[in-house]
Structure 1
Amino acid sequence: MINEILKDAEDRMSKAVASVESAFKKIRTGRAHPSILDSVKVNYYGSDTPLSQVANITVEDARTLGVSPWENNLVPEIEKAIMKSDLGLNPATNGNLIRIPMPALTEETRKNYFKQAKSEAENGRIAIRNIRRDANGSLKDLVKEKEISEDDDRRGQDQVQKITDKYVALVEERLAAKEKDLMEI
C-alpha cells in the first residue's frame, strides 16, 4: 500500500518537473533553437497542426531558424501562424524557405523572461507540494482504516518528504540552468 502511494507520488512529481521543462522551452533565449516553435500550430487543410509536422525546422546560425515546408502552398500559412504566436518573431520568406531571425534580448526583456521562468518554477514547486499533500492524506486515510500503523505512516511521510525534496531540487536546477541561459549574452 505505502509503496503504491510513493510510486504514484513520484510519477506525478516527475510529470510536474517535465511540465516545468516544457514551459521553460517556450521562454525564448537569445539563441535560435527549434523547440521555440513547438507551440506554433499551422492551419493544415482545416485542422491546427504542429509546425514540426508540416515543415522541417533547422538552425541556420546562432540567431536564425530556417523553416522549409513540405508543401509550397503552406508558406503563407506558416508565416501567419508564426506572426500570430506570442513569440515576438518576424519571419522573412525567401522562396520556399522561411527564415526567422531571433531578435537580440535587451536587459529588460531578459529580466522579464527570468521572472516568467521563476513563476513557472514556482508553479512546479506548488504542484509538487500538492502531490505531497495528497500522498500524506492517503497515508492518513490508511491509518484511519487501520490498514497501516502510525509508525508506518511516519516512515511513509518521511519517504514522501525525501521524494518531494528531490523533485523540488530538480526544479531548482532547471531554473538555475534557464537563468544562466537567459543572462548569457
Structure 2
Amino acid sequence: MKIRIFIAFELKDEQTIRNLTDFSNKLKNIQTKIKIVEPENYHITMKFLGNIEESQAKVIYNLITNHINNEFFKDGVKKYSLKGIGQFKGYSTIWVRLIGDIQFLQEIKDALENLLKNQLNIEKDKREIFKPHLTIGRLKSNKINYKNFDDFKNLIKQNKNSDLGEFTIDKLVLKKSDLTPKGPIYTTLSYLLK
C-alpha cells in the first residue's frame, strides 16, 4: 500500500503556535478565501517524498531515528525563532522565516539526502540549499478578493520583521499526508525500531 509522506520538524512551542494562529486569523479576516494552515499542522519540511510503499516508510523511519536524530540531536534541543512574514509566487504562499543556526540544519539536510540516496536510491532534491520556512497559508489567484488585496499585502509587508516566537527542534519526524477536500490531514508515523 502506498502512502504520501514527508520528513519535517514539528512546531510544538505553544506560545508560538498562538502567535501564528492570531496572525493567520488577521490574514483570513482580510482574504476570507485564504487556506490557513491548521495549528496542529505547523511544521518545516525537510524533504517531501510523495507516494511511497509503506514498507519503505518503515525503513525511512529507522534511518531518520537511528542515523539522523541519534547523531545530530544527541546534545538535546536546538533553539530557533520564527521571524518575518514573507510570500512566494504572487502571494500564493504565505510563510514565516526560521532564524538561527541554519548551517546546522543544512548539515542535517545533506546527511538525510545522502542517506536516502545511498540506502534507498531516493533522488536528492534539485535545490541543494535549504531555506527553512514555515507555511501559514495559501491563496489561489482565482480566490483573491481584489477589493482589499492591498490591505492584505500591506499586513504582510508591515510584519516582514515581526517576531513570532521560538521554534525548538529536537528531532526529525516522518509525517503522512492524507489529502481531503477540507485540506491535508497530517499524522506522525512511528514504527518499531530495527
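Read the figures in this text as sums done on the coordinates, not as results from a lab. Quick caveat: nothing in here was measured; it's all calculated off a predicted structure. Cβ atoms are built from the backbone, for glycine too; each structure is taken alone.
Worth pointing out:
- With distance in nm of label points 7 Å out along Cα→Cβ at positions 82 and 162 derived as 1.1, matching label from 1, 2: 2
- If helix-only ellipticity at 222 nm (-39500 (n - 2.57) for each DSSP H run of 4 or more, over all residues; to 500) is computed and equals -9500, the structure in 1, 2: 2
- Structure responsible for 26, with relative contact order in percent (Cα under 8 Å, 6 or more apart) calculated and labels 1, 2 on offer: 1
- Top of 1, 2 by distance in nm of label points 7 Å out along Cα→Cβ at positions 90 and 154, largest first: 1
- Answer label among 1, 2 for the case where Cα extents along the principal axes in Å, calculated from the coordinates, equals 71, 40, 21: 1
- Parent structure of the calculated result 9.1, given that mean projected area of the Cα convex hull in nm², for residues 66-145 alone is the read-out and 1, 2 the choices: 1
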